[in-house]
Structure formats: structure tokens, C-alpha cells
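Once you scroll down, you'll see the structures, which are given as C-alpha cells.
Bear in mind that the values in this text are calculations on the coordinates, not laboratory data. Because the structure is predicted, anything quoted here is derived from the model rather than measured. Cβ atoms are built from the backbone, for glycine too; each structure is taken alone.
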Structure P
Amino acid sequence: HGGAPGPVLDMFDEIGTVERADAWFDDAFAKGTTLMGFGHRIYKVRDPRADVLKNTVATLPATAGRLAFAVEIEKSAIAALRRHKPGRRLDINVEFYTALLLEALEVPRSAFTALFAVGRTAGWCAHIFEQEKGGRIIRPQSNYIGPRPD
């Protein structure tokens, strides 16, 4: 979670042109490659946050060409997902267009995940304080497996 925007841009770079997209996706499925920027644990339809980010990217200068490319790649990927995984509904997630936003803001790819974590740190700390105060874990499906703290 939060680590997909860099690999999304890597995927765009590998595809190169819209004309190569269909073949690239067919090859990716044949190799068992995971498509970054697609699917979500909660959203079984299009992630609604993706369109907010897409619209935000559209307002930034000098993003029109890259955004048009991403829109075409999205169409090609969705068509490939329907062909190769016919019983499974997968759509883009928030990280697909987050990749373009971070790129447009000139954030280095190597800093994408760290930037995501910085944005979450206050919330993570609040969860810890709330858990300590309430005496129960907020997300019981998560288990700490490290050493017992002193």
C-alpha cells in the first residue's frame, strides 16, 4: 500500500507508446506479472479517489500529453483484465493517477513511498495512543509479530 506509484510509472515507461499497450498487457498476463495501480481490497469497482486525482492532474501545467497517455493505457489495461480475468472485476485504484500527480510535482520516484508514509505518520501515532488508552487493538486482523517491547 503506497508503493505502487513508482512501478506504475515504470510500467508506463516500459509500454512506451499507446500502440504497444495491448501487446504489453497480453505479454504481462502471459508472464504472470502483477499490474500495479489496479485492484483494491475494499473497492470492487473503480476506486472513486482515482477520478479526483485524475482531475487534479488535468489542472497542472504540462501534463496533458502524459495524462492522455495514461487514459489510453488505463483503457487497454481494463480491456486486457476483462480478457484475461473474465470472472474478476479489477479496475484502477488510487495509485494509478497518484503516479502522474507525483511525477507532475517532480517528486523523485525513489521518494514516493516515503512521502506516502510521512502523510500517514500522524494517523499511525494517533492509532497507537488510542490503542494504549483503550486497551484494545484497533485493527484486530493485524498482528504484531516482532519482539515484545520493554
Structure Q
Amino acid sequence: MSEAKDVGISIPIIGHMGAEVLEVSPGRVKAKMPLAPNANHVGTMYAGSLFTLAEFPGGVLFLDYLQGEKIYPIVAEMNIRYRRPALTDIHVDMQMDLADLDRMKEETLENGKAEMNHKQELTDDSGEVVAISEARYVWIKA
């Protein structure tokens, strides 16, 4: 298991939610959140668990890409639009273009800071989109 993958599941609350990082490769992280123990009072996935699944893979992806660089990746803003009830385990396949990551790194090292926006979908077991998230990431030179 990669160090970045370990970090993603080492945050205690994420571990309690049962989230799993399934794959980490350059510019890509696949993860899932099980319905149990994240079901709410009506049997759908709790909105906060969906938000967590949208948010934490960014940290895993950035830590894997940065490989010890003296850069802090931060999520500065995130919005999520819930489209339909999440009745199964939920999946995310976060992908970012390596050229965009290279630009972010170069800009951060040169200017001390860089920003990037990213949009992604959360899907159920059948591939239906249950939520769409949009995030603004900021990288800061340490």
C-alpha cells in the first residue's frame, strides 16, 4: 500500500466511516464509501459521508503526486450537489491531468501558491450519479 493511500485512511473519522482507497496511480485515486455504517434515518447514505468521499481522495492524489515536496495541498472551497438518494455503496474515480498537476507544482514552487478547480461525480453500484462535487484546491509552498 502506498504512503498516500495509508494517509487517506489514517484520518480516524474516515476509518470509522469504512471508506476504502481502492487504487492510487499517477493522477488518479479510486475510493468507495460503504452504505453501512453511513446510512441515515431513511436508509440512504448520510450527506456528510458523501461529502467526505468527495473530499478526501484529493489529499491522497496530491500526496501521491507530490512525493515529499515541500508543498501543502489544501481544499479551500468545496460544493456538492446531491442528485438522487444514495442507496448502495458509493464510488469516486478522481482523475486529474498530470500536466495540470505539473503546472500547479511549478507555479507553487515559483510563486509560493497556486490554485486549481476540479469537478467530479460520485456514483452508486450501478454507475448512476448520486452527487457532483466541485472543489477549489490551493497549494502553498512550505
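Numerical summary
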{"item": "Distance in nm of label points 7 Å out along Cα→Cβ at positions 18 and 106 derived as 4.5 - corresponding label from P, Q", "result": "Q"}
{"item": "Among P, Q, which structure scores highest (criterion: FRET efficiency 1/(1 + (r/R0)^6) of positions 34 and 66 (r between Cβ atoms, R0 = 25 Å, to 0.05))", "result": "P"}
{"item": "Parent structure of the calculated result 8.0, given that mean projected area of the Cα convex hull in nm² is the read-out and P, Q the choices", "result": "Q"}
{"item": "Among P, Q, which structure scores highest (criterion: distance in nm of label points 7 Å out along Cα→Cβ at positions 50 and 90)", "result": "P"}
{"item": "Structure with the greatest value (metric FRET efficiency 1/(1 + (r/R0)^6) of positions 26 and 98 (r between Cβ atoms, R0 = 30 Å, to 0.05), set P, Q)", "result": "Q"}
{"item": "Structure from which -10500 was derived, helix-only ellipticity at 222 nm (-39500 (n - 2.57) for each DSSP H run of 4 or more, over all residues; to 500), options P, Q", "result": "Q"}
{"item": "Relative contact order in percent (Cα under 8 Å, 6 or more apart) - highest-scoring structure of P, Q", "result": "P"}
{"item": "Mean count of other Cβ atoms within 10 Å over residues 82-89 from the coordinates reads 16.4; which among P, Q", "result": "Q"}
